[in-house]
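*Asks:* Given below, in the form of C-alpha cells, are the structures.
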Structure I
Amino acid sequence: MEKIGDIEIRVVGKSGNQDLKPENYDIKHIAAILQNVDALLYPTNKKDRPLITYDIKEGSVRHLFKTTIQTVIGFSAILTQIQANESIDFLEVKTARAIENIQNLSLQKDYEFQIKTSLKDSYELTINPSTKFFRTQNIWTDAEFYFYGILKDAGGKNKINIHLDTEDYGYLTIETGEEFLKEKEENLLFKRFGVRAKGKQNIETGEIDTKSLSLLELIDYQPKFDSDYLNSLIKKAKKSWSDINPDEWLFNLRGGYEA
C-alpha cells in the first residue's frame, strides 16, 4: 500500500469582528485553495496524478490534504527553496501562479497562510500581507511558438479560444478572438493543425506561460512524405551549391580537423 503524507494550509484572520473558523469561512475561499493546491502539487501532468483527499478543521481554519508521501517530500523541498531564494521565479509557471494567487488573497482579505507538511523538521512557509511572493516580470518576454495537434474545441462566452490537444505540451487553450471564428465556414474540430501563437516565455528556463497564448495563424497541417516536393527542393539546392566543392566545404567546416 502506498505511503501517505499530509500537507496543511492554515489560514489566520478575521471574518468581520470574529476570528476565522470553518463556520465563518466563505466557500469561495475554500474553492480558491482547492484549485491552487492542485497546481502547487501537480503543475504539469494532471491526468496521471495520484489521489488528493481534503478535510477542513478548526484552529483557525486548517485545510488538510492527504496524498502520496513522495509528493509531500517534493512539496516540502519546494517550500524550503522558496524560503532560501526569497523568490518564486524558479518555480514552474503554474506553481508560481498558485503561490501568487494565495499572496493576492492574503492582501485582499488580510489573511495569513501558514503552509507546512507532516514531514519531521519540514519548513513552514508563511504568506501574509507583508510578504511579496510575486514573479519578477522582467524574466518573462514576448515570444512566438509553433504547436501541432488536434483541434478539440472552439468558442467561449467571454473569451473566445481554441483548444489544441498536443503531444508535447498537453491540452492548450489559445485565445483567438471572435472575428477569427466568424471567418471560418468549414468545421475545424477534430482536425490536425499547426498553430503559430504568441505568448510569454521565461528567458532563464525557456518555460512557456500557456495561459498567455493568443493565435497568430492557423496552419493546415497534414504531415506526409511527398517525394515530388522533396525532389524539387533537392533540384533547387543543386543550383545553389553548383560552384561549391563539397570536400573543401567540409574541411573548412571542421576547422581543418580530419576525422
Structure II
Amino acid sequence: MLEVRNLEVVYDDVMLVLRGVSLKVPAGSVVALLGANGAGKTTLLRALSGLLDVHDGEITKGSVTLDGEPVHELSPARLVERGISQVFEGRRIFAELTVEENLRVGAHTAPRRLAENLDRVLTLFPVLAERRESVAGYLSGGEQQMLALGRALMAGPRYLLLDEPSLGLAPALVRQIRDLVVEINKQGVTVLLVEQNARMALSIAEHGYVMETGKIVMDRPAAELLADEDIKEFYLGLGAEGAVKSFRDVKHYKRRKRWLS
C-alpha cells in the first residue's frame, strides 16, 4: 500500500500548499483524486515521486510510506526503483527522439528487463509499435499520451501516478485512455489517477478523494461520489435532478458546497 499521512508541503519556505493531507492507495486498486486547478493535486504527486526539490518545495510535516516503510526522503530514482512511476501532465516526451528511444529512456532503472518491458508496452499500445521509428514530436496528442504512459511502464512500476492523462484529448481518445488505464490495472499495476474529468475517473476507480485548497474534503467509494449531489453539481455539471447545466449555471451556484458550510 502507498499511504500519505497528515502531509504538509511548503513552497519557497512561505507558501503552505498541502494542509494535513492523508490518503491510501491499496495495492491492486485504482484510486481517483479529484479537484479544481490549484487544489494541490500535482503538488501531492510531486511529494509521492520525490520531485518537490525541483520546484523549491519541501515536506514540513507528515509522511509517505510504501508497504509500511517511509519513502518521502528518497530520491526520484530510488522511488522509481521501489516501484513508483509518474506520468506528468502535458506528456513531456522527448520530442526529438523516436518512439522507441523514448521508451528505452524509461527503462534506465530496469535495464535487465528492457526487452521484456518493451515487448509488453508495444503489445499494450499497438499504435506505438506501428510508429516505433517515428520522431515522437510528430505524433498526435493521443499518441503522445500513450507514449508517456508506455515510457512510465518501461520501469516496471507497481504504482503508477497519472496526472491529468485525458487533458486536451477528444472524447474518443479520452475513452481510449480510460480503457488503457483499466487494462494496465488488470496487469497488476496500482493506479492513482489525478483527473478533472470526474466522470471518467470515478467510472474506473474503486475509491475517490476530493481535494480543495490543499485539503482532502471528501473521501468515499467511487460509486458513492458519483451519486453525491455535491459532486454532480460542482464536478459533473449536473443539477439536483441530473439535468445538464449551462456554463453560466455552473459558474453561478445556488448554494455553497456542504464541506465549506
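*Asks:* With Cα extents along the principal axes in Å derived from the coordinates and found to be 55, 41, 31, which of I, II does the value describe?
*Replies:* II
*Asks:* When relative contact order in percent (Cα under 8 Å, 6 or more apart) is calculated, the result is 24; to which of the structures I, II does this value belong?
*Replies:* II
*Asks:* A value of 17.0 was computed for mean count of other Cβ atoms within 10 Å over residues 21-28; which of I, II is the source structure?
*Replies:* II
*Asks:* Here FRET efficiency 1/(1 + (r/R0)^6) of positions 69 and 189 (r between Cβ atoms, R0 = 25 Å, to 0.05) was calculated and came to 0.05; which of the structures I, II was it taken from?
*Replies:* Label of the originating structure: I.
Bear in mind that the values in this text are calculations on the coordinates, not laboratory data. Model, not experiment: these values are computed from the prediction. Cβ atoms are built from the backbone, for glycine too; each structure is taken alone.
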